[in-house]
Structure I
Amino acid sequence: MVHEPRMEARLARRLIQKKNQLDAYRPMESFTVQRLHQDLRLLATYHSNAIEGNTLSLHETQMVLEYGITVDGHPLREYLEATNHAEAFDTLPALVERPIIVETVQHLHALVMDKVDPQAGELRKVQVYIRGAPFTPPPARDVPLYLTQWVDWLMSDNALPYDPVTRAAIAHHDFEALHPFTDGNGRVGRLLLNLMLMQDGYPPALVLREWRPRYIQALQQAHVGEYTPLVNLVGLAVEQTLDLYLEACVESTAHLLPLHELAPLFSTTVDYLGQLARTGQFEAKKRRQHWYASKEAVGQYFREASAQPRGRPRHTPSPDT
């Protein structure tokens with residue numbers, strides 16, 4: 001019996017709240033975006049590979065990705081899995097603006113399985129079985145048709161009524177059930193999950209290695225029509241990265257003050273500072289309906305304006321700036 005997928009209400013409310021908070025920080029500073037990408041590149045690579053049995057630790061994965069250092073006791077395949085996944089993860093931002101098509105799926109698989117699987121990027125031509133799963137993926141001859149149908153579903157009238165996290169979770173199960181490749185389906189499926197979320201303005205989901213038993217069980221429950229456990233797990237994975245993003249944004253903008261706090265420091269008005277912010281006279285960020293800026297940026301504007309005969313501001317900044 002199929003049950004309507006439904007995220008736990010408190011989790012759903014938290015995701016909406018945190019997503020709105022994150023949106024208020026956009027556009028984010030370029031260095032913050034770069035730092036978050038590098039952090040998630042490492043974490044996603046480590047956890048996704050560990051779920052599939054890769055034995056590199058988080059520190060060892062970092063050494064491989066950042067310094068190309070290998071550690072004795074690990075097969076070459078594990079190093080290739082790390083560098084391959086990281087390279088595939090790096091392509092996601094460029095893929096966000098395009099619809100997901102069959103070629104997208106095959107391209108990600110080619111990157112993930114490069115030098116690991118001779119059939120990297122090719123749909124399977126043999127029957128496969130998922131160890132421990134209560135079902136068998138469809139015959140190889142049906143994979144091209146089913147994968148096309150999967151891609152078509154993503155933007156269909158049947159899919160779009162779901163919220164983005166629920167829709168991505170459903171699609172993730174259906175991709176894993178199809179198992180379109182002989183190997184690498186889990187890693188490619190999680191990259192596609194992240195791509196779907198990013199296309200809807202969410203950060204990538206971080207499915208943790210420690211969640212593996214719950215994750216596998218949730219995928220199996222989804223196969224018999226009970227999608228809610230998987231939806232909740234993906235929701236928690238999204239919340240992990242929303243928290244990571246929000247912490248980075250708060251840290252990067254902690255020096256910013258609202259204009260109503262800055263105005264008295266420069267003996268001016270909020271309206272005047274707002275006019276300057278809207279016209280780009282100093283660097284400012286808009287969160288929801290309010291502008292924020294640093295004392296240093298506003299002070300620099302007034303100093304430069306005072307030095308220009310025709311650009312003298314209406315108000316004289318206080319000496320302590």
Structure II
Amino acid sequence: MSRTVGCIGGGQLGRMLALAAAPLGVRFRFLDPSLDACAGDVGELLVGPYDDPGLLDRLADGADAVTYEFENVQVEAARRVGAAPDARALERGQDRLVEKELFRSLGIPTARYGSLEDTGLPALVKSRRFGYDGKGQRIAETLVVLGDDELAEEIVPFDRELSIVAARGRGGETVFYPLAENEHRGGILAVSRAPAPDARQGEAERIATKLLDALGYVGVLAVELFEVAGTLLANEFAPRVHNTGHWTIDGAVTSQFENHVRAVLGLPLGSTEALGESVMLNLVGHAPPVERLLAVPGAHVHLYGKAPRPGRKLGHVTLVDADEARIADVAALASSAWQS
């Protein structure tokens with residue numbers, strides 16, 4: 001029997017959710033204000049504001065589940081459609097101060113945060129809401145007055161950036177993907193490698209489990225982490241499928257996207273076992289000619305159907321168990337795209 005999932009947001013994450021759902025006989029219906037939302041290529045598209053009551057009701061009508069693909073969905077919109085993950089995750093994750101206080105209340109270590117007196121100088125000053133891909137951030141070298149919508153965070157001398165992606169089903173079944181090691185460029189993810197070598201997998205799983213339990217979570221959740229002198233500090237969490245989990249499409253038995261669909265529908269979760277050592281490279285700003293990417297043996301190319309624009313994620317390429325020469329070839333092509 002065919003199932004339908006409604007999704008608030010019609011970007012590339014929604015697109016990849018629908019692509020993962022199709023082999024399971026699951027259709028997607030999206031709500032997005034953009035007529036050319038890229039997820040509209042692979043599912044029904046309702047066009048209008050994310051918080052339009054009538055459109056939200058249409059999104060949920062006849063759907064077996066409703067989810068969302070970005071974390072700035074209005075909380076009341078998620079509540080109206082009974083979205084999974086629960087709206088509590090949005091409430092805690094949309095405000096950096098509330099998020100950090102949640103970490104603290106659960107005994108999850110973080111960098112120092114609060115006022116500039118709390119963090120010391122220099123420090124990062126971040127907008128409390130609507131920051132992503134490095135947006136809404138600046139460095140403070142001297143004591144300044146922060147706005148009500150700002151938060152200071154300690155600049156952490158981390159050894160590397162890691163992330164863990166977890167999925168929890170409606171019955172509480174939980175699975176974890178291997179930790180990924182991540183590199184950012186200008187605040188935007190450039191490269192993920194998974195499984196991360198010599199990573200503290202158990203510690204990361206305990207951190208993610210505390211969040212899953214506290215939020216009554218159903219679906220995929222990602223936690224971004226700093227590794228500092230052999231310990232893990234939580235940076236932020238995302239209540240959705242995540243860029244650092246894109247490698248799972250080609251590099252794991254079950255992708256994060258398929259497991260999210262399974263979770264919100266109450267279906268059994270799939271294995272998260274890695275099929276090898278994966279490297280995922282983002283294509284940002286401009287996508288190189290697809291024939292040049294495909295000329296690299298073993299390259300798995302995923303283009304999102306979005307128009308080029310500086311700083312915009314247009315696709316990604318994944319290599320599994322590739323030698324360094326092939327990785328370097330794709331990295332050179334991806335780097336040229338960033339510079340276009």
Structure III
Amino acid sequence: MITKESLTNFAYSLGLELLGSIRIEPVTDTYLKEWIQSGKSADMEWMSRSAEKREDPARVLEGAKSMLIVTLNYFQGDPPEDIANDPSRGRIARYAWYPEYHEVLKETLERLVQFIQTATGVAFGYRTYVDTGPVLERYWAERAGLGFIGKNSSLIFWKYGSYVFLGEILLDIELPEIHQHSIGGCGTCTRCLATCPTGAIVSPKVVDARMCISYLTIENRGVIPEKFRKAIGNRIFGCDICQEICPWNSKAKKVEGLPMPDWNLWAPRLTEAIGLSEDEFKKRYDNSPVLRTKYNGFIRNVAVALGNWGSGEAREALQKAKEQHNDTIIQEHIDWAIKECTI
């Protein structure tokens with residue numbers, strides 16, 4: 001037999017922050033469909049291809065009856081001021097600092113499944129997802145009381161903010177419902193809308209991916225529009241600005257048991273990063289989300305950051321990189337960056 005208490009206690013013993021359990025039903029929210037139809041999903045065609053599944057989890061797992069949603073804290077504190085304010089270093093989004101988070105959370109979800117199998121003594125079908133599944137994870141997390149969706153579109157929990165990974169388990173058996181006690185909201189605060197450098201948060205809870213630094217530096221495989229390049233600053237993979245400015249994240253607590261972040265990885269010197277070979281890039285960021293941007297995308301991003309730094313040292317590194325890289329998109333961004341260094 002499985003109870004709310006036994007399931008919750010086991011989840012917490014695995015290091016998870018929160019666990020919710022909810023019965024599955026078709027999604028009534030029309031946000032996703034409207035967001036895709038308006039073009040705000042940019043060229044992420046996989047979003048539209050999987051839209052029907054996202055609107056009904058029973059299409060993902062036949063006969064699905066329950067969903068477990070969990071959160072895992074990834075906040076590791078702030079970079080030292082001398083690094084955070086150094087334009088000669090690249091900035092990488094905080095979530096990427098967490099070691100192999102897909103594998104860590106996937107393994108944790110599988111341990112939860114094993115616990116349920118032992119406790120119930122029945123065979124059942126299930127699916128586990130971390131980031132990559134066709135599941136509206138923030139929608140279900142909010143339904144289960146794991147937080148509220150803020151104006152920056154992040155899931156925010158009143159006790160520690162939004163620096164969490166989400167994971168889900170879909171099951172074709174019924175589990176006890178577990179709802180966390182969630183309070184709070186954004187109220188009249190609009191800091192995230194006002195601070196987003198590119199204006200990507202076009203209205204509360206609505207992010208236009210075509211303007212978002214995270215999209216432009218990670219999912220985007222092509223040219224970064226010139227009108228957004230200066231706004232990117234030295235961010236070479238993702239962006240945390242709308243979370244860093246959020247008052248709720250003043251409550252963020254550091255995850256325990258992890259070594260100090262290696263700033264040579266997560267805030268690399270731009271002049272060094274632009275010279276990495278593809279093999280060096282893959283080795284350096286092995287098992288890291290940074291690989292999602294691909295080698296050419298990473299070098300493109302570093303070139304933009306060097307142009308925004310604009311120093312003589314940056315210009316020298318860019319000129320050297322121009323001889324090293326033949327990709328036309330990289331070349332275009334290097335040429336732009338060199339001009340920025342001469343202004």
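Of note:
- Structure from which -19000 was derived, helix-only ellipticity at 222 nm (-39500 (n - 2.57) for each DSSP H run of 4 or more, over all residues; to 500), options I, II, III: I
- Identity of the structure behind 4.6 (criterion: distance in nm of label points 7 Å out along Cα→Cβ at positions 208 and 304, calculated), options I, II, III: I
- Structure (I, II, III) behind the derived value 29, 56, 15, 1 of P(r) over Cα pairs in 20 Å bins from 0, in percent: III
- Computed 15.1 for Kirkwood radius over Cα pairs in Å, for residues 48-95 alone - originating structure among I, II, III: III
Taken together, the values in this text are just the output of simple stated rules run on the coordinates, not laboratory data. Quick caveat, the model's predicted, so the values are computed rather than measured. Cβ atoms are built from the backbone, for glycine too; each structure is taken alone.
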